[in-house]
Structure I
Amino acid sequence: MNCLYQTKRISDLKEKMLSSKRYASIEQARIITRVYQENEKLSIPKKRALSLKAALEELEISVENEELIVGNRTKGVRYGVVFPESGCSWINQEFETLPTRPQDQFLVKEEDIKEFREKIYPYWKEKSLEETAQNALEQIKEKKYKEELIEAGINENNIKAYGFAFEGKNVLILD
């Protein structure tokens, strides 16, 4: 890769990107949470669409002088996005360790941790995909589907618990 020619513009962009501090950004999480709260009665697909619209209209972005094609998910070149709809319990548990962990270190602003824990995380508790999937796995265990399949002669190594469908928080498996 070092033998490839780079223009000054590309070298400058690369240097800027590699030397930039990495931060965890809660900006998108803030927008998504607000839109979901304002539209509780709408379906999830409609809330997702409105969240995307709001994010595209409201997210702060930066445009570097050297860029010919512009746009990013955050204002920082190397910021990490917190996306609560898929799950955020892990980030809640790891905020303080993000700057010092061995891989993918991110700086975190204290005010962002405070806002996340007071306003964003409480809203998503038991509403994210993470919790819905965990709830479904617990229902599968409670209904002992694995045991029934083994009794029916299915090899235990061929049984996977991740191919389920659910409606809200209820697993949809026919008895």
Structure II
Amino acid sequence: MTKHNQLVMERILSTVKKSRKNDFSKEIQVKHFNELSAREVFCLSRIRDDVFVAEQEITVPELDDQDLSAYHVFLLNEDQSNALAAARFFSEEGRFYIGRVAVQKVARHRGIASQLLQAIENYVLANNLTQELYLHAQANARDFYLANGYHDVGPVFMEAGIPHQMMAKSLA
């Protein structure tokens, strides 16, 4: 790990350690792409690069056109220089999909990803966007989504060289 990356991780860890209850729900933000600041776009790009490109070694382009029409859900560290966690959701062919759920390694197992999902569910219900959410879960994350009320839809399939499971959750 480079000295710069080590400093970034220390800043992230500092924010995580300061939260005793692991309740980040009040700090999680939901914004449409057009509402994001340049700093927020940078932080979202960085976490996705850290998790999907560097850690998981996914070689397909991380940013895509879907980002432009998506809502982005995220938790920044105290000095707003890094995202602790992020996800996006968007409408496609009449369905709302959650994707790109990422949590920095040092911030995992604290319930943050579940809080991101809850923020998405609350937002879509409060804004009357949909009564059902879909996602493509990486096979190794399937149990996490099951624990958050999602269920399997169809067979396992390959996406970006990784087995995935289509999942859905009714919010009604």
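So semi-axes √(5λ) of the Cα gyration tensor in Å, for residues 26-105 alone, computed for just one structure, reads 24, 21, 8; which one of I, II is that? So the calculation was done on I.
If mean count of other Cβ atoms within 10 Å over residues 42-49 comes out at 19.1 when worked out from the coordinates, which of I, II was used? Computed on structure II. Looking across I, II, the calculation of Rg and Dmax of the Cα atoms in Å that yields 21.5, 67 traces back to I.
One of I, II was used to calculate helix-only ellipticity at 222 nm (-39500 (n - 2.57) for each DSSP H run of 4 or more, over all residues; to 500), giving -9000; which?
II
Values in this text are rule-based calculations from the coordinates and carry no lab data. These numbers were taken from a predicted model, which means no experiment stands behind them. Cβ atoms are built from the backbone, for glycine too; each structure is taken alone.
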